[in-house]
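Take a look at the structures below.
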Structure P
Amino acid sequence: MRLPTGAEVLLETDHSPYGGVHYAGRRAISLQFHPEFEPGYVRALLETGVGPGADHPKTAEALGTLAEPLDGAAVATAFAAVLRQEG
């Protein structure tokens, strides 16, 4: 996969180098995660084996992070800033 011309990476990890992308000249963002998911829903996906990667070795590590504060407000603020841009 490659980044489209003029696109800017906003979020990345080793596993997902294009975790969040803003498309220059457009009010558009793409994401590879779900900021709307609440911890209880994610826990249910991981513990029941329904979600993709539920049997992955990092599942226990992921479950351990669900007690940490969520970044939903920061994500929403960043989205609003991009969507308010003229273009």
Structure Q
Amino acid sequence: MSYEKVTKVKSQLVIGMKQTLKAMKNGHVSEVFIAEDADRRKTQEIEELAKSLGIPCQRVDSMKKLGAACGIDVGASSVAIKK
């Protein structure tokens, strides 16, 4: 379900950890997806910020599949959907 949701809203995506964090801090995010196989130390900051801001945060199993759902040829550790 999560990959399908990401695929449906490609025009509203923020891809990558730095961009996701920036968009979250600016209040532009409605939902976040984090890949399970991404570096936990890096994704922990996104999870904590999402929790503190009340943004739903879902985990998906693969960076490669998440990147493909976004329409990119590389893996994505995190993706956010803009409001």
Structure R
Amino acid sequence: MPIAGINQVLKAAVKAAGITKKVTPHSLRHSYATLLVENHTPLPSVQQYMGHSDIKTTMIYLQLVSIPVQKEVSPVDLVFNLQ
């Protein structure tokens, strides 16, 4: 599908959804990459999906997301049920 066709379909979908913010194919791409990072997809995989030649480009998404820190559980905690 030509870029003009994608833009037309996206514009119609945005209008039908009642979205007032500017939405572009690039913003969809950006949202997809952000979602991958938020869902703990390994960065090399995100890099490959997005077609980035340099991992530094992919690492920009790390600054944009808030991933909750998971409490590490040590083997001692597991043995003594201290988790």
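Throughout, read-outs are computed from the coordinates displayed, never taken from laboratory work. Predicted model, so just to flag it, every value in this text is computed and none were measured.
Assuming -13000 is helix-only ellipticity at 222 nm (-39500 (n - 2.57) for each DSSP H run of 4 or more, over all residues; to 500) as calculated from a single structure, say which of P, Q, R it is. Value -13000 for helix-only ellipticity at 222 nm (-39500 (n - 2.57) for each DSSP H run of 4 or more, over all residues; to 500) corresponds to Q out of P, Q, R. In this comparison of P, Q, R, the computed figure 11.1, 32 for Rg and Dmax of the Cα atoms in Å is attributed to Q.
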